[in-house]
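> Dropping the structures in below, format is structure tokens.
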Structure I
Amino acid sequence: MHGSIKARRQLRSRKRRFIIMIVVSVMLVAALITLLIVIFGRENSFVKAKLTSMQPSSPYASDASSFFFARDSVLHCIDSQNRERWSVGLFAEKVWLAVSRNAVAAYDETAIHVYDREGDALFDRTFQQAVRHVACGKNRIAVLLEDEEGVFSIFVTDLSGQTVDTITDVPGRYVMDIGFFGEDSLYALALDTSGASPISCISTYKPGQAVTGVITSEGQLIEKLILTDDGIYAIGTSHMIEYAHTGEEISNLLIYGWQFQSYNMADGAPVVALAPRSQLEEGTRISTMRIVALPDYDMPVFLPPGCLAIVAGKDKFFCFTKNAAYAYNKDGILLKSYELPIEVDNAYPAMDGTAVVLIHGEECHISPLP
């Protein structure tokens, strides 16, 4: 009997050792595969990066099919391969740009010039008040104006320049941003710091009809708004919050100490990449990427040494170092690394996540994202 018990114990011990060996072997193989991806799996997919005539200081805008930038009083439209589609002379040397599927707007503090997507002029207008921001919609153009007393209003036209609405009752003391969503619905993001704590105000409108909603977020600054068909996502200094279009809060996630970097869409909702605020100062490097999605998805990703930018692709997130790009899925799994054809100082997303702009000194290269 004693020998039988001893034999059973030895058998169980051998089984445990066998299971441990299997688990350790699987972990070693996984680590080896990751290492091989990093060291040997690099591809030269970014070798397609093309040098553009844009400079890092040039104003730019883009959508899924085109990239627009202004330099030396000329507006250029290129694709992701740096093939110029058209160019047109501008009315001023220093302008800002806005774009939609049907229009491109160039503006300074006194005037706006609007073009169609082929570069032909649609209309232009000069304002007595200061132009602070312009947004292009499907069939509307919105101009944010500020008078000498600091009062804001939003002037809305159609694509021929005909007046649609003038909105004067914008909640909040300082309007920071305006934009279109859905079928030419309009939003405004404003800030009120007159009280003990800051209040961010999100107001939505149907130009020519009425205010459709007002949302207030107390105690934080909203730094990024993402509006979808189903909801409004506000990314602030302390929380990321999802609201219904009616203003009801649906969910929120604490993100204090982290700052918005880039996002892509999954199942109609944004998946957001954040970076530590303390690591976004000039000369520092990003050690960790945090991928979040409401209501409760939260994935930290430890990045390779020397990460200087995070860019969202269509279904991936890319970490850029000076010489390489690393692609991760939303679960933080490293998919592949890519050798860069140039040494880069920075990178930012373009063309709705299908391309990237790589900065090297005073040079700008554009490349499709793999």
Structure II
Amino acid sequence: MKNKRTTIIFTDEANAESAQAIKDYLASDANNLTIIIGEDEFRGIAFKLVTDRLFKDDGNVRRIAEKVRRQISGLTIDKLRSEEIKFNSKKTSHVKAYNILIRYTPDLIILNDETVIDAVLAARDKALPNVPVIMVVSNFALNLKIANQKINKFFVENMTIKTTLVNNNIPESDIIVADFPINPAFDNDVNKNAIYDEFRFSYDKPLVVFSTPALDTESVTSSLYALQTLMQLSRSLNIILDCGRNRNMLSFAQSHSLPAINEGRSSHALYRLADIVIGRPIPISIAKTLYAGNIYFMLEPKGIYEQRTASYFSNGVIVPTYDKQTLEAQLHAYIDNPKSFDNVRELIKDYHSSRPRGILFKNIDLMLDIKQLS
């Protein structure tokens, strides 16, 4: 928009925290304007009315539908999409993307959701063909549907993703291995006393954060062994649940008198202070935990994305705890001697050494500068 370096970020809900991290970084410069467009923007009005009225966020129908969608998406994770993308005025998603671009006239378009690639690229080609589109992969595994040569730059977390993209005809020069998009607020000082006093934590006990995916259909049932184990060890641990938008998990926490936060509360301070974070292979939770140099206990993965993330971290950087006995043993080991995990901490340091903080943000700044000068 006029007199502003304008960026539009297209995201789905699972990657919304990563999108917000980019927006908050860009907000540090008053010359920047950043707009986040969520996946709901691409749903037709009739569809939204039906789903909002008939299917509650925590209802069985919506949970089943989300589970099926995730399974179908997993089946196509290794399939390329067509490079031939043409604007179709009869497609609601194409028209909405076009109207968004015309309204905001961005200098840069950022994608971190593969489901909107067709609509955004088609709209870009029709409305603003000279505006660059970049893909920020907020994951440790690759969905091959993002491999499209019309995307100007790819920012990926590891060489495995880069190599796979190159093997599928994406120019190596267009792919940058960068750090995971962690919110700049994560670097702010944390008042430990205030946090511990607020949640009535004991200063002599380790802090454990239990992490729930942003969108999840079975987190309580699939993670019940972990929750039961934590409650059994509650006299030796400070425990808090990061529930995000998962109302079932929040209800579980409230019914068992467990401290919890939801989407209305920033989790950054808790991840900074945590001795251990427990969760399934959730990319943003793993990234925040490792950035803080803390230990991640990984629960059994669900679905192909989580399985591939778990496989990527099979090098010891995170601790697999796929059953109640293993989780209980690892928690006891930490309670008895936190230094027994020093080898994991060293692996985390090595992991970070090849991913200096700020590569992603600096490149986004550079692309905006170049676009402004052109």
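Here, each number is a calculation from the coordinates, and none is a lab measurement. This one's a predicted model, so the numbers in the text were calculated from it and none came from an experiment. Cβ atoms are built from the backbone, for glycine too; each structure is taken alone.
> A value of 44, 31, 21 was computed for Cα extents along the principal axes in Å, for residues 130-225 alone; which of I, II is the source structure? Mind showing how you got there, number by number?
Numbers: I: 44, 31, 21; II: 54, 36, 24.
Structure I accounts for this read-out.
> Could you figure out which one of I, II the value 4.7 for distance in nm of label points 7 Å out along Cα→Cβ at positions 162 and 202 was computed from?
Numbers: I: 3.3; II: 4.7.
Label of the originating structure: II.
> Still on this structure: Consider the structures I, II: one of them gives 2.1 for distance in nm of label points 7 Å out along Cα→Cβ at positions 250 and 306 as calculated from the coordinates. Say which. Each step should come with its number before you reach the end.
Numbers: I: 4.2; II: 2.1.
Computed on structure II.
> Please state which of the structures I, II yields -4000 when helix-only ellipticity at 222 nm (-39500 (n - 2.57) for each DSSP H run of 4 or more, over all residues; to 500) is computed from it. Don't skip to the end; give the middle numbers.
On the way: I: -4000; II: -13000.
Working through the options, I get structure I.
> Same structure, new question: Taking FRET efficiency 1/(1 + (r/R0)^6) of positions 106 and 210 (r between Cβ atoms, R0 = 41 Å, to 0.05) as the quantity of interest, name the structure among I, II where it is greatest. All intermediate terms of the calculation are to be shown ahead of the outcome.
Details: I: 0.85; II: 0.60.
Biggest value here belongs to I.
> While we're here: Consider the structures I, II: one of them gives 44 for percent of Cα pairs over 29 Å apart as calculated from the coordinates. Say which.
Values: I: 51; II: 44.
So the calculation was done on II.
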